[in-house]
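Any read-out appearing in this document is the output of simple, stated calculations on the displayed coordinates, not a laboratory observation. What you see is a predicted model, and the numbers here were worked out from it, not measured in a lab. Cβ atoms are built from the backbone, for glycine too; each structure is taken alone.
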Structure P
Amino acid sequence: MQDDIIRVLDEIEKEKGISKEILIEAIESALISAYKKNYGIKNDIVINMCKDTGKINVFNKKTIVRKHTTSINEISLDDLDSSLKEKYSVGDSILIEITPQEFGRIAAQTAKQVIVQKIREAERDVIYGQYIDKERDIVTGVVQRIEQKTVIIDLGRTEAILLPNEQIKNEDYYKGKRMKIYIIEVRKTSKGPRILTSRTHPELLKRLFELEVPEIHEGLVEIKSITREAGKRSKVAVYSKNEKIDPVGACIGDRGSRIKSIMMELKDEKIDIVRWSEDQKIFISNALSPAKVTSVELHEKDKKAIVKVSEKQLSLAIGKEGQNARLAAKLTGWKIDIKSETENKEISKSESQ
């Protein structure tokens, strides 16, 4: 039995990378608890396990005193063998072996439990290390089950959690559905890593563009800003230092292939690709796409932009329930006030009177 344990420990050290010394220390600690539980004693116990042979010895640790004592953790100097009296003095600690013959069975069972536990802990640490490196990145998973609106996603070696507030509204989540998710946070727990994910985070959209658009992945096209109303509409501002590369065209792809792939992943979320510009007037005009802007007047102090559009473009510029204007404001960082040319003419006329 003892040789078997050492052989198992050697294999675990080699295959799992768990130190043999750490395993032996854990087994010794567990054996002390097992010994006290099985034999119902409160002695100061020390258990040693030989790392070469696996032999286990149980010792009662006693303090040497001058006179006879009734304490289970003390022994008088007179009670020691003559050979030991020369080595020890009053106040020293001495280990007296008390290994029971039948302790081997208990030891084997305890060692097995400790080994299994340590392997699980090591595997949890490996999984945690794997996914902590993927924090703020995307992974692909499969819906495993749904528990009270929380979606549990199978990542292969572990599971991830998609909470209700991180789900795209009206998106259908069902067992077996394969999808990409953004890892918000990886927490280390006693039961393994707790991986919190999102389908609504703007960074999910950014990572999808990096996957689908080689020019972005290679750094030829840069995403300057993103704003998103998950499942409905997003706006992405892009820029390229290379005049030969059209950043908008690169993101859309041939016949819209690239943008369609991203939209399909996000429940057909509408995505506006906006050309970024250092000129804030041009950038704001582009951000209100697909509406065509007549003019932009900037008020730097209030970070406010007065945008003029034709009467026909007004509803398009504002968007359904103000969505287009709202997203454009978030994308550019400017407060945007949209006015029709007709409205502006009437205001100017009244002011002149």
Structure Q
Amino acid sequence: MSIVTETLTKLAKERILIMDGAMGTMIQKEGLEEADYRGERFKDYHLDLKGNNDLLVITKPDVIAKIHGEFLAAGADIIETDTFNATSVSMADYDMQSLAKEINVEGAKLARRVADEWTAKTPEKPRFVAGSIGPMNQSLSVSPDVNNPGYRSVTFDEVAAAYKEQVEGLIEGGVDIILIETVFDTLNSKAAIFATEEVFEEKGVRLPVMLSCTITDMSGRNLSGQTIEAYWNSVRHAKPWSIGLNCAFGAEQLRPHAVTISDIADTLVCVYPNAGLPNEMGEYDETPEITGGLLGGWAEEGLLNITGGCCGTTPDHIVAIAKAAEGKAPRKVPVFEPVMKLSGIDPVKINCMEPVE
């Protein structure tokens, strides 16, 4: 176990850890224009770049550093790098495949610098950096062509190679944690896990790995059809430092699924919901007091080890969440007897019993 893992695990036993909020929401509040995304380096680029938020770690690092600092000031223990879409596969939308590694290195360095500045200010409250790895804009489980269900636009090897490059960049930039988040396709996440393990083996390092699934409807399934329990059975072999949920819904709608993962996972549980459901304009209206109150209730029930916010959550939301979680005992990680657990889109548990004569 690495020193970082030991430190984080020790802290997680003492209190509920707090993650940051929505990078995308905060970037939108900055009102950046096309010229801001381009900067000097890409001023003559042949495609529009507005919306390529990960590129801002190169073209507007001061803006991203400010956002990291605001979330740390709000009480976050863990901040996420601005690298959610920084794979060569996703960057192909902007014809920037060749920049994927650089963006991850720079995004990690930027978050590392700000986190270290805050650790120096508050040594009693060390700050950590999670390398954000998003789900990618291509699916290995679902065909993009409704007329050809067997078609895939990418292969498993291509996705794994793209994730490997991302993980290499994040580690080179100095992250403490690998965060594979907003998982809508289990096979994509398995490619990310495979790539992460390959990098760990090649570099001779091992960082804590956080896995966070996102459900696409109230039945509790992700886009590739798995229930939360089935997803856990699919990835438990990776021995993640934490498992959990993010995005999709607000805390009120996510609660039953948070209860499920809390009941079945023999590792830490991390849930960071949206600020409620989006309105007709795609914006989030749930106030920090509501979000904090809901997650405070979860903390009171012993459902959480780590929490924070996803879409629509601001530093004010993180202040409220941190305040609500303060003094609440973290969830106790259960210990289960070894049992064969399998999964398709639904979980299967096989209890080995003595044969009946």
Given 20.2 for mean count of other Cβ atoms within 10 Å over residues 12-19, calculated: source structure among P, Q: Q
FRET efficiency 1/(1 + (r/R0)^6) of positions 116 and 308 (r between Cβ atoms, R0 = 41 Å, to 0.05) - structure with the largest value, from P, Q: Q
Per relative contact order in percent (Cα under 8 Å, 6 or more apart), the highest-valued of structures P, Q: Q
At a computed 1.32 (Rg/Rh (Cα atoms, Kirkwood Rh)), which of P, Q: P
Test item: mean count of other Cβ atoms within 10 Å over residues 36-43 calculated as 14.8, pick one of P, Q: Q
Value 6.1, calculated as distance in nm of label points 7 Å out along Cα→Cβ at positions 52 and 228, assigned to which of P, Q: P
